[in-house]
Structure 1
Amino acid sequence: MSIKVAVVGTGHMGKIHLGKLHDFKGVRVAGIADIDAAALLALSEKYGLTRYTDYKDMANGLNGVVIATPTDTHYPIAKSFMEKGVHVFIEKPVAATVGQARRLVNLAAEKGIAFHVGHLERFNPAFRKARSLIRAPLVIEARRISPFTGRSTDVDVILDLMIHDLDLVLSLIRKDVKEIGANGVAVVSDKLDAAQARIVFANGSTANIFSSRVATKRERTLTVFEKGRSFYIDFMEGKLTITTKKPGGGIDIEEYAADRIDPVQDELTEFISAIKGSPQQGATGEDGLRALILANKIRQHIAKKQC
């Protein structure tokens, strides 16, 4: 029996999800929805799919839905499907407000359905390898920069890019946040386009994160320092470099390079597995909520400084 999944939102990420799902064995894309009728027509003809300009008109009997719409629409769309008992995968950030995200988490728990959030960097093979080895992070440094593309300008750079690294940091340091310092600037949009945050946790661990969507190049890196070792992760290349202090002095350098990097396919694989009853892996709704809470604290800190 095929798993029936719909895709709501056929922009940049929606198209990627649709293409991946179309190739999944045992999965049938039961429909696509978007307010852009022209884009829908092209995709429905390409994949032979039923199209809807209103997600509320989608047929009953869905097992799951992938939501890749603007952030301010995440809550009503996800809520509508959850109330029908449909498993939900939603692109990051999980919702526009913490209150909305918390209500979705509670509704998913009440309905007993899988709720996944598209923090896809958790599925990068270099990060997965590092995470299995990291024991006690003391300092984390993250850089995520890109040239301006004009996409995702409905949110600032913190919710657009930095939130990926916030999720990764929170997955590595499972402690309460003690202190936040942050700065940011709007450059080409009316929202923050570059931001830096310093996060101190209750155990003394520290994370320094810089994100920009107005850079001249692309970079996605994260370095984790712990006593006697460091882990340098290049997400774009799927490479991990481990530097370890030798007992007698000097250092050992070990390198790991992934043969394959397809985090979108991997996160969708986990979602389909969860629909079938497997334990939820990757970023859950609760993880998305935690990242959004921290992101909003950083945004509020910057806003107060700019008043």
Structure 2
Amino acid sequence: MELRQIKYFLGVAETLNFSKAAINLNIVQPALSRQIQHLEEDLGVLLFERDKRNVRLTPAGVFFRDEMLLMIERFKNTRSRALSIQNGNVGSLRIGYPGSALYSILPEALSLLREKLPLVEGILSETHEVNIVESLLNNHIDVCFSREGIADHVHVCHRELFSEPLSLVVPDSHPINKTNFTSIAQCRDEAFILPFMADWQQYKSQVFGIFNPHGFMPRIAYESNYGSTIMRLVEKKLGVAILPLSYRMGSSLKVRFIPLPQHTTTLYLVWRTNDPSPVVRNFIELCTEAVQHLDFDFEGAEI
């Protein structure tokens, strides 16, 4: 049984007329009749009852027609699905992220993912910087937002997405505000709430680079790798903090962000170097587009 025989059979089954079917199928009638005869012989089933005036489907022919129509529809759906998978329009994507990405690019990237690739399932996993490479290479995640650019690993690559100022975060009742803030030296006697710096390299140097020119190191009262936790502790007046300014976008807490525009931090997208997944490729481009939609008007950003 050949696919062209199925095509010929369905053509005759639709018209119940060999002459009309032959015209529609662009084949001469004798050749069409022979193809139907060969199909019936291959199947061992009589598909049509014929006389000089009429052509009718046998009960077996009706069943065969219905099954072949379903098969063709399944084939079309299968082909469409295969093309979608090849083009990265279908599948799943495991996305790692630090807490700060939730306040900046992650919602916008997920919004674009749903809009442009609605059949791709996004699976989120908040990931510590120290575990990113291991999680990628163990296939626990497919892509990850990171404050650490990974430039010297043969199996992992990255793309810079955007840079933003770091900011001093104080309780809203704190005497330091945008108007009277002159330098971080004003916080020499403050207790600080900072990320657990053993998990960071680039970000650690960026944060401590704020203090070094002023001749002091921060007195750390608490450490947490979760920005939302740090902001909550600041609100409770347990210390002040240094955080990326994008955290202000999602904060309804009683805290004040004072930007430090001369000190910046960069957010990267990281993925496996030789990952063949078209879904990953599409998401990388969506993240590049998402950056264009972000509000980077950090001027006057005290909250």
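Among the shown structures 1, 2, from which was the value 3.4 of distance in nm of label points 7 Å out along Cα→Cβ at positions 109 and 149 calculated?
Going label by label, the one that fits is 1.
Given that relative contact order in percent (Cα under 8 Å, 6 or more apart), derived from a single structure, equals 22, which label among 1, 2 identifies that structure?
That value comes from structure 2.
Ranked on FRET efficiency 1/(1 + (r/R0)^6) of positions 125 and 165 (r between Cβ atoms, R0 = 30 Å, to 0.05), which label among 1, 2 comes first with the largest value?
Comparing 1, 2 by FRET efficiency 1/(1 + (r/R0)^6) of positions 125 and 165 (r between Cβ atoms, R0 = 30 Å, to 0.05), the maximum is at 1.
One of 1, 2 was used to calculate Cα extents along the principal axes in Å, for residues 21-132 alone, giving 80, 27, 19; which?
Corresponding structure: 2.
Computing distance in nm of label points 7 Å out along Cα→Cβ at positions 85 and 261 for each of 1, 2, which one ends up highest?
Evaluating distance in nm of label points 7 Å out along Cα→Cβ at positions 85 and 261 on every structure, the highest lands on 2.
Taking distance in nm of label points 7 Å out along Cα→Cβ at positions 45 and 69 as the criterion, which structure among 1, 2 has the greatest value?
Largest value of distance in nm of label points 7 Å out along Cα→Cβ at positions 45 and 69: 1.
Quick check on the output: -12000 is helix-only ellipticity at 222 nm (-39500 (n - 2.57) for each DSSP H run of 4 or more, over all residues; to 500), derived from one of 1, 2. Which one produced it?
That value comes from structure 2.
Match the computed value 32.4, 107 of Rg and Dmax of the Cα atoms in Å to one of the structures 1, 2, and report its label.
2
Where a number appears in this text, it was derived from the coordinates with a stated rule and is not lab data. Fair warning: this is a prediction, and the values are worked out from it, not measured in the lab. Cβ atoms are built from the backbone, for glycine too; each structure is taken alone.
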